[in-house]
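What follows is calculated from the coordinates using simple rules that are stated; it is not laboratory data. Just so it is clear, the structure is predicted and the values come from calculations on it, not from any experiment. Cβ atoms are built from the backbone, for glycine too; each structure is taken alone.
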Structure 1
Amino acid sequence: MIPQDDPTTLFTGSGMQPLIQYLLGQEHPQGRRLVNSQTCLRAEDIEEVGDNRHTTFFEMLGNWSLGDYFKAEQLPWFFAFLTEEVGLDPNKLYATCFVGDDKNGVPKDEESAQIWQKLFQDKGVPAKTADIGSSDNGYQRGMNPGERIFYYDAGKNWWSRAGLPADMPEGEPGGPDSEVFYDFGTKHDTQYGANCHPNCECGRFLEIGNSVFMEYVRTKDGFKHLPQKNVDFGGGLERIAAAVNGDPDVFKISLMWPVIEKLSEISGKKYEDHIQAKRIITDHLRAAVWLAADGLTPSNKTQGYVMRRLIRRAVLNAHELGVEHGLSEAAVPVIADIYKDDFPEVAERGQMAVQAIAKEEKIFRQTLKKGVRVFEREIKDELNGQHVFVLYDTFGFPMELSLEEAKKRGINIDDDWQKQFDKLMEEQRVRSRTASKGQFKGGLSDHSDITTKYHTATHLLYRALRNVLGDHVVQRGSNITGERTRFDFSHPEKMTPEQIKQVEDMVNAQIAKDWPVSWREEKTSEVLGKVLGAFGNKYGGSVKVYTMGDPDGEHFSREICGGPHVEHTGQLSEDGARFKIIKEESSSAGVRRIKAVLQ
């Protein structure tokens with residue numbers, strides 16, 4: 001879930017993310033037809049968790065055509081999977097297609113709609129089409145009897161990395177998509193809009209799969225067809241399972257319900273009485289366990305900060321249940337056990353996960369106690385927005401807890417506290433955005449010469465670290481921009497100046513040797529354990545192995561990687577550049593971090 005060599009994002013949030021280079025035309029070692037199950041984390045959904053369908057962690061089922069099959073094959077295969085393999089009632093399935101964009105010269109996706117019509121009609125299901133456009137139009141128009149296929153605008157049924165067609169830069173690929181929704185038949189909640197429709201947020205409809213047809217590229221003359229048309233399909237495993245259950249509560253599936261049951265056991269409180277709290281705890285701990293299995297530990301920086309926030313939100317919601325200690329020790333082993341058959345590495349690292357999460361739980365509970373003491377000492381007659389913000393920002397007190405403490409003590413609550421709090425929060429967001437500006441700038445997604453050089457330099461660095469420090473060194477993450485490479489690795493102590501110089505000298509010596517850089521496809525069973533690879537990665541039957549030197553003779557580095565790389569290591573010394581380590585520091589417990597440049 002922690003991307004390797006991609007500084008543009010903190011976490012892998014979709015199955016497509018690790019495959020972008022292949023969707024853009026690079027040959028994949030396993031061919032033109034792929035399937036996968038990608039563990040994903042969407043931290044931006046953290047505030048949404050608590051309803052019946054949002055989770056931060058999920059598994060994305062994917063199938064991919066890299067210039068092979070297209071709409072005529074993809075949609076019938078997915079429909080057959082849902083109705084024949086999974087066993088869903090076709091009367092409860094609805095499809096959406098792209099309504100077109102006349103301004104940008106992209107036509108209505110009538111081909112997909114016609115395929116869907118035939119598929120539904122073959123099952124005896126009426127399948128009229130309806131032009132909706134925007135979601136707002138959907139709430140006004142609603143649905144008519146017999147309508148099964150709905151056309152939406154680019155806000156719902158178009159995909160590109162840049163978003164809407166109008167926002168796509170020249171050279172950017174994209175295309176229409178076709179989504180499938182499951183109808184649970186629940187009553188429409190009019191707080192979301194006057195009428196229900198497939199993209200309604202009321203919970204009646206749940207999106208369970210999306211086929212992206214990447215067939216266009218933006219050019220200076222408008223949109224043209226790509227020479228290689230791709231299919232990028234993603235389907236949420238948890239959501240499909242909820243549809244199979246016929247229950248709109250995704251937390252009742254077998255991947256999460258055992259955690260809910262454990263929470264009910266240790267708290268003595270029923271799920272129905274504390275639904276939101278138990279959903280948040282279950283989701284957040286599940287995400288934290290997977291991050292721990294990927295080698296992450298809680299911290300105040302980037303991915304570690306998100307992990308810390310997930311754990312602390314889980315602990316806060318456990319407070320509502322009256323669980324004052326031992327949350328991690330009780331719930332984490334349940335999560336590890338759920339995944340032991342399909343992902344044995346999660347169970348293998350289960351104890352490590354318990355220790356990391358329990359440590360953070362303990363630290364946070366101590367922080368909360370400090371916050372209570374501050375509340376008692378500092379807040380005398382009235383609670384205002386400044387108080388609420390400081391308690392939240394410094395001690396992790398949620399607004400609700402501050403208000404609860406104020407009411408408990410009878411001390412007054414300022415009428416404008418919410419306005420003051422919101423103002424201070426927005427000021428903090430602005431500071432945060434300013435501080436992080438440029439942090440994820442560039443990256444391998446642009447495949448520029450300098451990032452390609454840094455990618456190759458990182459391979460040389462990894463091998464040199466193992467040569468100098470020992471084979472216990474394992475990659476725990478990397479982040480490459482056009483300005484530097486950053487490399488995280490397992491090592492129990494600070495490197496000495498002598499060790500740093502040894503590593504620098506070794507990398508520069510390999511650059512000077514001007515090793516040829518090449519790759520070839522090799523069987524995973526034959527190379528795993530013999531060549532380097534990223535920590536936590538799972539591989540198929542064959543992998544791409546890059547070698548600095550002769551793959552069958554003298555070489556310095558051999559590593560599983562998707563590329564890209566320079567053609568020979570001497571290119572790293574162009575214009576007199578030398579490899580230089582500019583910082584060596586702690587990243588987290590047992591993990592060191594190196595930042596290095598070519599200059």
Structure 2
Amino acid sequence: MRRRQTLEYLALLMGSLALALVASWTPLGSQIDKDTYDWHFRLYRPPEWEPQSILLAVDEESYRVIGGIRGYRAGIAEGLELIAPSKPKAVALDIVLAEKGDPGDDRRLSEAIRRTPNVVLASTLLPNGVWEDPLPIFREAAAGVGEPYAEPDPVSREVLLHKAAGRERRWALALETFRAGVGKPILETQNDVQVGDIVIPSRDRVLRIRYLRAGVPQVSLARLLADHALARRFAGKTVFIGVTAQTAGDRLQTPYYEMMPGVEINANVFETIANRLFLTTAPAWGAIVFCLALVAITGAAFSFRSGWQAYSIGAAVVALASVAPYYCFTRSIVLSFTAPVFSAWLSVAAAASYQHFIVRRRMLSAEGDKTRYQQAMHFVTHEMRTPLTAIQGSSELIGRYAMTEEKRKQMAELINSESKRLGKMIEIFLSVERLSAGQLELKKELFQGMDLMSGCVNRVRPLADRKQIRIRIEPGPDAPLSGDRELMEYAFYNLLTNAVKYSPQDTEVVVFTCRDGDRVRIAVKDQGIGMDQKEVRKIFQKFYRTKKAEESGEAGTGIGLSIVEQIVAQHGGSIEVTSSPGRGSCFTLVLPAQKISSMVESQ
């Protein structure tokens with residue numbers, strides 16, 4: 001039994017773990033993980049670092065100065081001409097130069113690109129799978145081409161380090177710009193990308209973006225055109241040039257819940273790479289092992305502890321599961337929030353519920369054992385008092401008085417018969433208890449119902465004669481019975497003795513049998529004190545006695561009929577009772593004839 005409970009407990013915990021993992025992989029679980037990831041961003045303040053990039057921003061004021069969208073190429077060309085002498089490390093132009101403009105402006109911008117070190121241009125992948133590249137006049141002057149767009153979800157949390165269409169592939173604009181700045185090729189393996197001495201962990205070529213909380217430094221193009229001295233701020237920096245005007249619509253939401261221009265997002269991607277600020281996703285097996293450990297701790301806590309101790313450990317497990325993802329985030333590891341938290345909550349709930357029901361089951365079992373013990377004591381005092389009194393009285397007479405040999409022999413026979421009767425009572429009671437507890441199989445023996453009735457009537461007749469009560473057996477079909485003869489004899493004898501005990505003098509008790517279709521009915525009918533229907537519904541409850549039974553002066557504890565009911569139920573039968581106050585009662589044992597007949601045939 002203990003092993004079965006252990007297996008059930010383990011199965012329940014493993015089911016909780018499986019359910020938690022499945023729930024964490026659902027769309028709802030994924031969304032909770034994303035929201036928690038953003039919350040960790042807002043909660044954690046990493047050490048500040050010196051930005052290695054700067055924005056040359058085309059804002060609303062810049063549009064006004066350069067003459068709107070038609071003059072932006074000339075404006076950008078002038079901006080490049082101003083910052084080129086400061087020798088920036090690299091320049092990313094986050095504007096797709098795919099359409100022809102004014103020839104003069106295009107030549108000026110092309111020359112400015114050629115004279116500025118390490119300029120990388122933007123190339124975008126159209127919905128039809130075709131790359132929209134810069135015009136040849138610009139591409140030939142640049143150091144490379146990159147893809148500038150981050151992945152909104154709708155929050156921009158990560159960027160693909162490359163995109164491919166057909167046989168052509170473009171690295172992300174920030175990565176290509178970093179490559180141009182360090183002058184090293186991009187090398188790749190299955191799990192990472194390497195540029196120079198920097199290894200970028202990027203399984204599936206996805207990079208999580210670290211955002212500068214204070215933002216990337218920027219200089220408006222309009223201000224630069226008005227104050228050429230600002231060009232010194234671009235010296236040794238990687239410059240990102242793009243539109244930041246709100247009217248342009250190129251803005252995405254960050255984990256800080258701020259709207260950010262696409263060019264600034266690219267600059268943050270660059271900062272993530274250049275400063276090695278990589279956020280790596282915890283391996284799936286690591287997350288599963290952690291969840292398994294949480295479930296194991298919970299299972300052990302509720303196995304070896306109970307009450308407030310177990311619940312305190314369960315609360316600690318839930319707290320650990322909630323805090324662990326944030327702690328990992330501060331160590332640049334992204335651990336799923338839903339998987340451990342769901343595992344902790346579900347395992348604690350399952351373990352606590354299981355312990356509650358097991359403890360309750362054990363408590364009920366203990367109470368049942370206590371009740372059976374009390375019943376045994378009542379049985380001893382009630383049922384065994386008569387034979388014990390006879391044995392004690394006879395033994396005292398033999399020892400105290402001189403008797404003839406014949407009288408002494410009669411006393412010895414009485415002691416022997418009453419002791420056997422006492423032993424049989426004990427055996428019957430223990431058998432009933434074991435049957436009720438499922439610890440004993442019912443005997444399967446054949447016996448005649450009429451013989452059983454006659455034997456019980458002969459035993460109870462002396463008691464009936466003292467009260468001048470007649471016992472009559474009506475002729476009827478003999479019914480072959482199958483089961484435990486001694487238990488059935490006890491049940492029928494109990495009904496007979498009750499009929500005699502609770503009947504007034506000079507009355508009659510009738511015993512009869514009959515067949516009723518597929519049932520056999522054995523009845524004991526008296527002319528005793530009787531009962532109302534409310535009392536009839538309670539007489540099989542342990543220790544219940546009717547008010548008139550208590551007033552009659554007859555000894556009893558109310559346990560006899562409950563034992564009778566158990567015996568009959570174990571034989572697949574039932575008891576019917578008809579009674580009315582002052583008119584007597586009729587107790588009928590109803591046994592299934594079909595089972596009986598089949599047993600007879602099997603013999």
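With mean count of other Cβ atoms within 10 Å over residues 124-131 as the yardstick, tell me which of 1, 2 scores highest.
If we compare mean count of other Cβ atoms within 10 Å over residues 124-131 over 1, 2, the biggest value is for 1.
A value of 20.1 for mean count of other Cβ atoms within 10 Å over residues 84-91, calculated from one of 1, 2, originates in structure 2.
When Cα extents along the principal axes in Å is computed across structures 1, 2, the figure 72, 68, 46 traces back to 1.
Largest in FRET efficiency 1/(1 + (r/R0)^6) of positions 60 and 220 (r between Cβ atoms, R0 = 41 Å, to 0.05) among the labelled structures 1, 2 is structure 2. When Cα extents along the principal axes in Å, for residues 196-299 alone is calculated, the result is 70, 36, 23; to which of the structures 1, 2 does this value belong? This value belongs to structure 2. Name the one structure among 1, 2 that distance in nm of label points 7 Å out along Cα→Cβ at positions 188 and 332 of 4.7 was derived from. Among 1, 2, the structure yielding 4.7 for distance in nm of label points 7 Å out along Cα→Cβ at positions 188 and 332 is 1. Looking at distance in nm of label points 7 Å out along Cα→Cβ at positions 36 and 324 over structures 1, 2, structure 1 comes out largest.
FRET efficiency 1/(1 + (r/R0)^6) of positions 44 and 524 (r between Cβ atoms, R0 = 41 Å, to 0.05) was computed and gave 0.75; which structure, 1, 2, did it come from? Provide the component values of the computation, followed by the final result.
Details: 1: 0.75; 2: 0.00.
Matching structure: 1.
Can you say which of 1, 2 returns 4.9 when distance in nm of label points 7 Å out along Cα→Cβ at positions 396 and 572 is computed? Computed on structure 2. If helix-only ellipticity at 222 nm (-39500 (n - 2.57) for each DSSP H run of 4 or more, over all residues; to 500) computes to -12000, which of 1, 2 did it come from? Computed on structure 1.
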